[in-house]
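Presented below are the structures under discussion, each in the form of structure tokens.
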Structure P
Amino acid sequence: MKKLIEILNGVKKASGWQITENAKTSNELFFVHEKLETVRATDTVDTLVTIYVEHDDCLGDSSFSVYSYMSDEDILNKINAAIERAKLVFNRPYKLVEGEKLVAEIPSDMNGKDKIKLAESIADAVFAAKAPEGGSLNALEVFVNDVKTRVVNSRGLDKTQTKRYAFVEAIPTFTDEKQSVEVYFSADFSNFDKDKLTEDISTKLAEAKARSVAQKPTTPMRVNVVLRADDISALLDELSSDMSYSAAYTQSDYYKIGDDICGGNGDKITLTLFGVVEGSKASSYFDDDGVALSSVTLVKDGVVTAKHGSNRFGQYLGVERPSGVLPCKALETGSLSQEKLSSEPYIECVALSALQVDVYSDYIGGEIRTAFYHDGKSCTPVTGITMSAKLSEVLKTALLSDKCVVQGSYKGPDKMLLKNVSVL
């Protein structure tokens, strides 16, 4: 890093530069049918350099990767090539983040613990899961990662943060005399909850069995549909993307500040973006530009209250202090209890091919590969169906569960009930 900074400071044709370095060490366990096959440790460093060039009242930029085998001459050649490429980019000028310093560690209950022993404990939690007869884990991979991120630029910025998180990937399987059905499970977390991981794997093993007997129900029907945390997170990603500085700057944003997106009799959405959420692997104190991250409430009680986004597009809009690119999102819980949920028939989505959301065409839908149909008396596995609805209508009547979970970059209700959805 020191040598790279010296080289960059000696290049006069560049108007500015930024270095982003990610150093990652990982301890990994690989199991096949619960037998440990491979133990691996990795140590990698990824270094990205961005060159900025002022030209024709514009600011161009170009990036390249730096590898350990490169000589000083190699790096200079890369810099000069990036300068020429940057002259072909005609962005409006903006200022790089200036002078901020930071050395910090993301909180985790795994910090300071032996990574191999931690990986073994995670594997033990997975194998403690209860499997139905015929159920098993075909494969399991456990990763315990330490990542050190540093961002340095020509304006005196120098920020470093470290984080620890675990990643688990498994193939729960159900086999009988007719067939073998596999499903996919993955989870990442910066706080290790042994009981929750065991419960999640048990649930997935049961779902593998359910998928083996799932049948297409009688369709078409109009029915309530329940989304789980992963799909709620995907929905919020689409909504928040439309509320970004870049969407506002390009005049492609559908939602404007003051718009009521939940003006019905459902739970009023309150959505806040954060830099750090306890337990989330996505947590960060700064973004790729080195912008210090602070929370922004995008939607309060169903009404759009703010925009968010990068340093560049924030400056274009005249935002005094851009929020930065916030990696975590939190949705306030709602009024949906299990008793309330069970008062009407509903389909609970277990696996969607991908949730499809388009705010411009007012659409939400997707192919449902596995789900449970609850009619008030029984629970039946179903498959081979698709759902579709008007996004604006389901947002007005959606109910959010009263149970909060942390999953990936999402913190919020574990279920969202969408009313009167068309299922084919």
Structure Q
Amino acid sequence: MRVCCVSRTNIIDVGLTDVSERSGPDACPGAFQTHSAADGAVARIRVPGGILTARQLRELGHTAASLGSGVIELTSRANVQIRGLHGEAERSLATRMAAAGLLPSATHERVRNILASPMAGLDGQGLIEVAPLVRELDLAIRSRPVLADLPGRFLFAVDDGRGDVAALGADIALLPPSFVLIAGQDSGLRVSPEEAVPVMVAAAEAFLAERGSADSKAWRIAELPDGPARIAARLGGHAAASPLLQPGDGGVATVAGKQLGALAQPGGWTALSVMPPLGRLSAAQAHAVATAADTGDGEIRLTPWRGVIVPGLTWADAELWLPRLADVGLITDASSPWTGVTACTGRPGCAKSLADVQADAIRAMAGAGARGAAEALPVHWAGCERRCGRPSGPAVLVVATGHGYRVDAGGRSVSCTGIEETASAISTTRTTADGPAGTTEP
């Protein structure tokens, strides 16, 4: 892996947030603590490392169909959401998730936010296998009562050395061969994979200690004044002030959809990489993916780019299932104009939204052809200025204004009144600009 210093214009820059006006803990939903929305309650289920079994994905689909809106929403942290819950459905959801093995802790369920390199161990490009470290880290988090006090927005990342998830602004990240990043900055600490989990857990505990000593309402390390340096000092390190460390090849290429379709694995196996339009996986699509996974080793991986990977298939099974997944509406080709296009909930699900952004996105994409989407920037449709769910890294942001949309990218904005005009502005901007960055879930 090549690690280089890059300018701040090309990396995530969370910045120092004014937290003084916060009146309480963060309101990130979980399976027990749901979020009230215009279309019912929203539950978020954490999936450490994005790793699911076929049985778990099938149960998520059944639960979404029987208790909620019928759709599984994939988030930018490789977690899942089910919305449209009413009354007893909220309690039933938690019971079902626990039975499926997706809710191993009632006290720590909102803090099990762990990103991992989705292709680790599948393509021979990484330095380490991350799944064992994800399991170890998840167990370590749940075994420490104090870490139940972490905010629901606090984020861990276990990178396999290629730099895809280390680039996504986690509070604490392992970047092999030995880097520990704190809020994206080099902490000065060097660890082996065997030493990584205790150091990452200690850093999370140091954040809580620093926040308590400062009587701060910070939810992320970057929100603490000199947060990375103070956390690193508690661990015996010394955070680099600037620039941040980032791999030479970050996750933007993956966001653009260069890894879709059938992917060769070592040993003659094949992985299928697909993406649901707008990151919304229907119950029928979830069932199809789970059935495909049953022909392999039964594993499914969710990506931070709202994709789904089914590894461990024979080439014959992959050839059989790829067109079947396309037939149920999943994106299987990187040239699809849908590649890299996401949207927030919008109307009617969100009362703050100024538009039905998902319907408008579908209308805008209806006439789009294959325009080299694999080389294009991601596009995110947002119903208001909060821009919830915007992708990390450069992107085109399409923000509802109440009288149309504003297309933002590369420090430039174009105001549009109609969908055709908006679609044209997106098409023009998508391949010519470096857009703003963001790190919010979903």
Structure R
Amino acid sequence: MHGVTTTDISTWAAPYASGPVRGAVDVPGSKSITNRALLLAALADGPSTLHRPLLARDTRLMVQALTSLGVGITDGPDSLTVTPGPLTGPAAVDCGLAGTVMRFVPPVAALATGTVTFDGDPRARERPMDQILHALRTLGVGVQPAARSLPFTLEGTGQVAGGTVTIDASASSQFVSALLLAGARYDQGVDVRHDGKPVPSLPHIAMTVAMLRQRGVTVDDSDPDRWAVTPGPIRAVEVDVEPDLSNAAPFLAAAVVTAGTVTVRGWPKATTQAGDALQWILRQFGATATLDSAGLTVTGPDRVVGVDLDLHEVGELVPVVAAVAAVADAPSYLRGIAHLRGHETDRLAALRTELERLGADVSETADGLEIRPRPLTGAVVRTYGDHRMAQAAAVLGLVVPGALVEDVATTAKTHPAFVDAWTALVR
């Protein structure tokens, strides 16, 4: 397992690349898969083992949440074994800043007997939760007070009737996934209808559906904006967790901005991870991307070209994509990402502010960013406690002498060894 090596770093001098960056890297397991697998294992009909899971802040918060509810989770050699047990309170769940914890765990905690309280980091209290809480109340779960986000308390009775619920998931696909993950254990299952602007990050819902079906759960997603889960058992399975492809973004971007070549080993041939879109995104900047038995290899162009991209489905990649766009030879337009204003930080405002701090010319639009490259100079780049902002700043540091990254330790949210891996690749 990767160890946390960045917790005592406050302001980090991002390594500058004097020439093309070349090398091969491994990235840790997928956060999205690990946390879904942990939660499904907690509801399964027997013990499950996760091989090569991510062990980072977000996944440890999920482990703590589930164990506080009575689930048995033990460490093995590069594995976690989950033994379901009766879900009971009282329990207190610390969500940190993890959207998968604050949104996925309440529909499971509703199946517990007793009181379960939820809270998290100060910024987590600002992240949208109202649709999940509305859905749980509609399904008959007691939620106090009449809150729209953290903190709140669930009064579990040991069962949830389930049924049909209509929500507006335009702020986050996690609202849908959260209900689907627990829905098979509801008496009537769950039938989730979306009513609103288009749901972002649909690959994440596809991941949820695929993982449910792997465990024998029947999911009907044949109609647009509707997902129905049939009640029934969730089969225990062994899981090989894929590498986290979103965490590969800064490493592959290093090749693009320095005209280098970087391989991320273990890239799956087929996946539901949104990060797989890096293959086509980086090609738009003029790079080449080749997937073979060695992994995904990206070679950067002699000049980075400007792009016009709709990133509605892959919002988590936007900070690194914006960093690459800031060193292009022409303006770039990133669209379809208004929902990023409700992520770990307001990512659109944060990216505009920090890219401008380095010298770029950036405008926020109603649903994205316009980035007009200009010569960049060193400065302290703030990260707002957001791991993706820190990764983006590291990419810019490759080509901007004197770039300093505030609180690079926030990368431990999903990649505890990021600084060591980054430094080894660059140097």
Task: Test item: log10 I(q)/I(0) by the Debye sum over Cα atoms at q = 0.16, 0.25, 0.27, 0.31 Å⁻¹, for residues 275-330 alone calculated as -0.49, -1.00, -1.09, -1.21, pick one of P, Q, R - done: P
Task: Of the structures P, Q, R, the one that 4, 18, 24, 25, 18, 8, 2, 0 was derived from, the read-out being P(r) over Cα pairs in 10 Å bins from 0, in percent - done: P
Task: At a computed -0.61, -0.80, -1.08 (log10 I(q)/I(0) by the Debye sum over Cα atoms at q = 0.11, 0.13, 0.16 Å⁻¹, for residues 179-402 alone), which of P, Q, R - done: R
Open item on the list: Comparing mean count of other Cβ atoms within 10 Å over residues 67-74 across P, Q, R, which structure shows the greatest value?
Closed with: Q
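Every read-out reported here was derived from the displayed coordinates using simple, explicitly stated rules and does not represent laboratory data. Because the structure is predicted, anything quoted here is derived from the model rather than measured. Cβ atoms are built from the backbone, for glycine too; each structure is taken alone.
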